[in-house]
Structure P
Amino acid sequence: MRKDKKQVIGDEIGDEQIKLFLDFEPVDATSPSLHKLIKAYRGLRIDDFERFLAFFVEAGFDLDGKDEHGNDFVAVIKDQRNAAEYIELIAKARG
């Protein structure tokens, strides 16, 4: 990075940017709901993911969507380093 360029980390993103994750569609047999969750998980910080979940549920998407192997979001991410916080948010969103 050039010395005159400032690295920006952690800028808050707006609701409209978060809602863009609702537009992603799968190219395989993964359910659209699961695909959106995975894209948001990979692209958003934990606080933004929590905000995303509110929009996700409000839009009527399924928190229990599955991939072609029958795995839901929790099964897909459970072995990853930061998964626990995201799994907790999913459980909370399920009620």
Structure Q
Amino acid sequence: MGVTLTGYLEVPEADLPVVEAHLPEHIALTRAEAGCISFDVRPDPANPERYLVNERFRDRAAFEAHQARVKASDWGKATAHLARSYVISGDSPE
């Protein structure tokens, strides 16, 4: 079944340049991760200060490895202060 994360990232106007500067590399690195099935982060057409996030990983281990990599990444450090609202479903934690 895998693990799916859906939700959004709140990006105040002042933080848009930081997000836009780091997002392409974040997407490329994530899509290259072992176990990444799909990964999409894009502006919400209905809200200019929100980015929609959809992720799917092969299993819990791949998802957890992604989470660990992101926390230590330039993206993770640059956006750690931004509010996130996510729902995670799929494989139960081991």
Structure R
Amino acid sequence: MIKKKCSSCGTWNDGSSSTCSACDELLDLRKKEYERLKKLGKLPIEAKEHILFEIKPEYPVWRKTVLYIIRPVYWLFVIVSGFFLWLAAWVSA
């Protein structure tokens, strides 16, 4: 059975528990640091799924529709352009 040692009081706890049985501190140091940063309001910025065309829920319907249409057209353009650049480099070599 795996046991975790509390960094605050030094008590050994069951490996499946997330808090210390003696002092009720968090046993996972990453989670403890996350909670500390959350209290301070200094959480790291999370990576966005679509940086170029972020579609936020508060956008009006017309803007969401335009972005949903433009996004695949943009990626198709990037893919085709990349292919032709690769082809030009391959032919010239």
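Work out which structure the value 26 belongs to, where relative contact order in percent (Cα under 8 Å, 6 or more apart) was derived from one of P, Q, R.
Going through each structure in turn, the value belongs to P.
Could you tell me which structure in P, Q, R was used to calculate Cα extents along the principal axes in Å as 49, 28, 28?
P
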Answer label among P, Q, R for the case where helix-only ellipticity at 222 nm (-39500 (n - 2.57) for each DSSP H run of 4 or more, over all residues; to 500), calculated from the coordinates, equals -14000: P
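Here, each number is a calculation from the coordinates, and none is a lab measurement. Predicted, not measured: the structure shown is a model, and the values here were computed from it.
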